[in-house]
Structure 1
Amino acid sequence: MTNAMLPHSSKEKVPRLSDHSLLLAAGAVLLGSVALSAILVPRGLVINEGISLYGIYARTIIPYASGLFTVAATLALIAHRSTEPYRKLLLYSIAALAAIIVFVPYSLSPAFNIIHISIGATLYTLALAFALLTSKERLAHQDKKPKALLLLTLSVMILAWLLSAWWIFHTTGHLIFAQIIFLLAFLANASQSLASTDTEIH
């Protein structure tokens, strides 16, 4: 067999999706999963139970879990690629919490409800901390347009985090909208702030 007959795939690098593309795709899947769940159980949009409501119905558990598992897998992959220790720790932690919360439906018992809220609160707080830390790094050397995008997504995250923290303890409100806006803003912010040499193909 001559060299010309050998496959070239062993010598060529296989292209991979950038972190930016992965995060945007994860956001689309998450939004789609919540939209499908809302179609199946419309009352989730008008009662103040948040996204977690879709984790207690048999007809919505699959789209609900699929959206969160997609986000978890995406963040875990990006954490694996990262060379920054604090990024790895935060991303792996957020990914783990996003997956674990699926297995702790709040409706099973008061104890499960407390655990579920605690997991969710930790997840959102770690996500906000990650956004603050990475945005601070990127803002130091970005041009005006990326700075505006980072500041916009970060501001939306902070507002949505505050609204979520307020509505979680009230029987009325719009918790589901605050939560989905926070998560989408987090993924959008990360897609901008992680545009660094840590995730380039060498």
Structure 2
Amino acid sequence: MRFSRSSRHGFLASRPGRSLPIAEFWRVASFVPRAALVLALTSATVVVGTFFGWNADAHLGVWFAIHLSVMMLIFALMARTAQHHVLALKRRSMRLQRVSVPVWLQVGAVICLGLTVVMILGSFWYWGEGGAEIRDGHYVWIRSGAPDREITRAAYEGFTSGALRIFATGWLAFCLVVAWWGHVVAERIRQFRVAPGAAA
């Protein structure tokens, strides 16, 4: 039995018990998981940068572009998932092969999701309600829209770096989840399409 290039890749990606190394996962992955990995790497770079002075105020346009890109990626995954559900309804009797998801991807997604939650809770515990702003040349803590107390520049920079770190870790977590589920959905769609009797 001969396999086309795409069929061989799909077979490797869906073989039960097979955990793909990152290079092979990249080779067999579709556009959405690949885009998710690129954004995940970008987000990880931002996380590292927050320990070297990067904060939420600097390069605001860049952070917004990354955030928007992650949101678009999630919408793309939702569209692919809807496509998968339509095919599943049309071929209810078809039994699909198990799609193997790399262990490094699963573990990374779970760890990053957990870290995001821990950092959000830790930020509220340490800083309390509100946020840091610069008003009239002073670093102040704002609560309920009004100045609550004056803070130091170091505290301001620590808060803004921490805020960016939380967002970047969240981006990283969502990108890894999208790569994970996007790979599963893409492989299931492929199986539906290559099945005997499937529409061209």
Structure 3
Amino acid sequence: MDHNIKLYEYNSNEYKIIEYHTDNHRFLKKIQIKNFEPGLKIINLIMFNPSPSDRGKICNTIKIILDYILKIFNDFGEINITNLFSYTDSNIKNININNIDYNNNQYLINEIEFSDHIILAYGDYNKLNKFVKIECNKQLILIKKIIDKFTKNSNCIDINKNNTPRHPSYYLRGKKIVISKLINYNIIIDEKYI
């Protein structure tokens, strides 16, 4: 694994975007409102893995989350996006033993510890191969331990039929987020894949 992690900073009219990544991995994406002040809420959004299409910008999936958060929190200042896996690929089926980088875990730990709200949005991973399900469970066990350690609450924007937290890309297909507040969500570990 290439552990030469670089910091990249981008600015738009509304947001400052800071990313920590290597060529094939993104560990953290911070989106900070332009008038950020200490005391504004910091939200940690935990997704499955980063897409290569949103490097240095805010993609449509993240826009959905930002619009939703802006409606719920009037004291929102920053959203920090971490992932179960840092490997950058638009197809989650490409995750395998050769591209998992466990440096990602330190970013998960830090962001959970210092966030005011945790939103789980990693989606339904049940259709993936057994190896990825096992790795997902390892990551979810870690995240659950960190959330418990720092006595945080985890939430999601909606829940899939199989009780996984819904991924925001679901709303790119014309569906509307109808829930006006976050749903309290406790991580469910699939005992078959431990």
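For distance in nm of label points 7 Å out along Cα→Cβ at positions 141 and 173, which of the structures 1, 2, 3 scores highest?
Numbers: 1: 4.0; 2: 2.4; 3: 3.2.
Comparing 1, 2, 3 by distance in nm of label points 7 Å out along Cα→Cβ at positions 141 and 173, the maximum is at 1.
When relative contact order in percent (Cα under 8 Å, 6 or more apart) is calculated for each of the structures 1, 2, 3, which structure yields the highest value?
Details: 1: 28; 2: 38; 3: 21.
Comparing 1, 2, 3, the top value of relative contact order in percent (Cα under 8 Å, 6 or more apart) belongs to 2.
Suppose you compute P(r) over Cα pairs in 5 Å bins from 0, in percent for every structure in 1, 2, 3: which one lands on 1, 7, 14, 19, 19, 13, 9, 6, 4, 3, 2, 1, 1, 0, 0?
The correct label is 1.
For which of the structures 1, 2, 3 does the calculation of distance in nm of label points 7 Å out along Cα→Cβ at positions 149 and 181 return 4.1?
Here the read-out was taken from 2.
Distance in nm of label points 7 Å out along Cα→Cβ at positions 45 and 61 computed as 1.0: which structure among 1, 2, 3? Spell out each step's value before the answer.
Working: 1: 2.5; 2: 1.7; 3: 1.0.
Structure of origin is 3.
Every number here is computed from the coordinates shown, using simple stated rules; none is lab data. What you see is a predicted model; the values in this text were computed from it and never measured. Cβ atoms are built from the backbone, for glycine too; each structure is taken alone.
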